[in-house]
1. Ranked on distance in nm of label points 7 Å out along Cα→Cβ at positions 25 and 161, which label among 1, 2 comes first with the largest value?
2. With helix-only ellipticity at 222 nm (-39500 (n - 2.57) for each DSSP H run of 4 or more, over all residues; to 500) derived from the coordinates and found to be -31500, which of 1, 2 does the value describe?
3. Computing relative contact order in percent (Cα under 8 Å, 6 or more apart) for each of 1, 2, which one ends up highest?
4. Taking distance in nm of label points 7 Å out along Cα→Cβ at positions 129 and 217 from the coordinates of each of 1, 2, which one would give 2.6?
5. Given that Kirkwood radius over Cα pairs in Å, derived from a single structure, equals 22.7, which label among 1, 2 identifies that structure?
Structure 1
Amino acid sequence: MELDALECPYPDLKSSIFNEFCNFTEKYQKKLQDFDLQLEDINRNFQLSEEEHWIYQAVLDQYPGDLCGRRTLYLDMLQRYFPHKSRHALVEHEKCCDQYHFAREQRRVLISNWNKNRRDFIQKAVLTLAEACAAHEMESTLAKDRRKQQDLCADLKAKVLQWRAHQEEVARLEMEISARRREKEEEKEKLWKKKKLLQREEKKEKIREYWAKKEQNWQEMEMRDLRRLEELKKIMAEQSVKDRER
């Protein structure tokens with residue numbers, strides 16, 4: 001559905017809705033372009049050719065995710081397949097693959113959010129313009145003064161802008177929660193490796209204390225974001241019900 005083709009007795013309101021739609025579309029397109037550039041950059045840093053990467057992936061698939069010592073086992077096997085590659089190069093390729101998969105998943109989430117938010121925005125715009133048409137007809141019938149029409153128009157603009165602000169905050173919170181969970185896993189893996197190298201028990205205890213504080217901080221931030229996310233979705237759902245009832 002083309003927003004420009006919808007009828008509205010208030011040009012300013014229609015222009016505001018159309019401009020807001022263009023703005024948020026441009027924001028998503030810019031984020032999508034950033035992810036594409038990031039994926040291209042990661043791809044250039046791959047240590048293996050396309051054919052070698054296929055072998056690399058086939059080797060990894062042979063080892064279940066819950067296998068004890070999985071990473072050491074598949075790295076040893078990869079060095080047999082690629083004797084011309086150093087272990088460091090294989091580890092770097094592994095790191096690039098993880099970054100690539102994470103960026104691809106973030107890109108998929110972005111596109112999914114974009115499609116959902118686009119549908120929601122258009123639905124909200126249609127309801128708002130329909131409400132504006134009904135209000136204009138009523139105002140014309142009752143011969144209300146111009147001031148009341150302007151106040152009504154401003155109120156409808158504010159509703160659309162508030163809806164978009166909620167949409168953007170929901171998308172931002174979802175991305176932050178996903179990124180924080182990824183950071184937590186990377187930090188856990190890094191500390192596990194460091195802990196494995198340390199022999200003295202007191203140093204291990206310091207790492208455990210550091211991890212406990214870090215994990216508590218992550219949990220507090222995630223609980224805060226999840227509460228806000230639930231609150232926003234509840235507000236938006238209630239507003240949608242009110243819009244349909246009107």
Structure 2
Amino acid sequence: MNDELERAAQNLQIPARISAAARDVLAQIAPAWRAREATGLAVSAKVIAAFARANIDDSHLAGSTGYAYHDRGREAYEALLADVLDAPAALARLQFVSGTHAIVAALTALLPPGAKLCSISGPPYDTLRMAIEDHPSGLARAGGVSYFEAAWTSGRAPSEQDVNDALRRAPDVVFIQRSRGYAARPSLSVDQIGALIAIAREHAPGATIVVDNCYGELVEVREPTAVGADVIIGSLIKNPGGG
């Protein structure tokens with residue numbers, strides 16, 4: 001990398017002090033880059049192995065009538081996704097137009113009128129919060145769902161006391177958002193999600209754990225389902241779609 005940097009500095013006539021600073025930065029971030037590359041290789045191997053186990057071949061790419069009768073491609077693709085995402089089953093359909101749509105569909109299925117939904121990762125991102133609580137036709141107002149959330153200290157870390165207090169209200173569904181969304185907090189790692197799930201299992205043992213995994217797919221070798229999440233939901237226009 002330093003050789004390429006030197007050539008670029010010479011070609012672009014970059015001052016020596018700036019190229020020296022760039023070399024220092026490269027040295028500082030080198031361990032993080034190596035860790036990222038190692039994770040990328042491990043995830044790639046996991047995905048390739050899942051393709052092999054699903055026996056994906058060109059016949060799975062054949063067109064269909066859309067009625068799903070004998071749709072080998074759909075069945076194999078969903079088996080592949082389930083394997084990659086550490087889940088027993090997967091549902092991937094064109095009828096879900098976005099990650100937010102899929103999340104709201106899942107929450108609607110899990111939350112009958114009178115049920116309680118608790119977000120223990122702070123407020124969800126704006127459009128999802130609109131669908132859950134703020135819009136008149138959202139889950140809370142139109143669906144009769146009670147919604148509450150645990151605060152995050154300074155927006156960057158969960159307050160364990162607030163999480164415990166929220167869970168003692170016996171929610172039917174516990175929601176965790178992996179991505180930071182528009183908040184100042186860092187995104188959550190799988191280990192951090194696992195720790196939150198352990199707290200939820202202790203204080204709300206009957207709750208279904210739902211993780212919004214958008215932007216989090218394939219960035220670690222494990223997915224939230226590997227640490228106890230009951231349902232994870234993502235978006236095919238993001239990481240799984242190569243974006």
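1. For this comparison of distance in nm of label points 7 Å out along Cα→Cβ at positions 25 and 161, the top structure is 2.
2. Traced to structure 1.
3. Top value of relative contact order in percent (Cα under 8 Å, 6 or more apart) goes to structure 1.
4. That value comes from structure 2.
5. Comparing all candidates, it corresponds to 1.
We did not get these values from a lab; they are worked out from the coordinates using the rules stated. Note that the structure is a prediction, hence the values are computed from the model and not measured. Cβ atoms are built from the backbone, for glycine too; each structure is taken alone.
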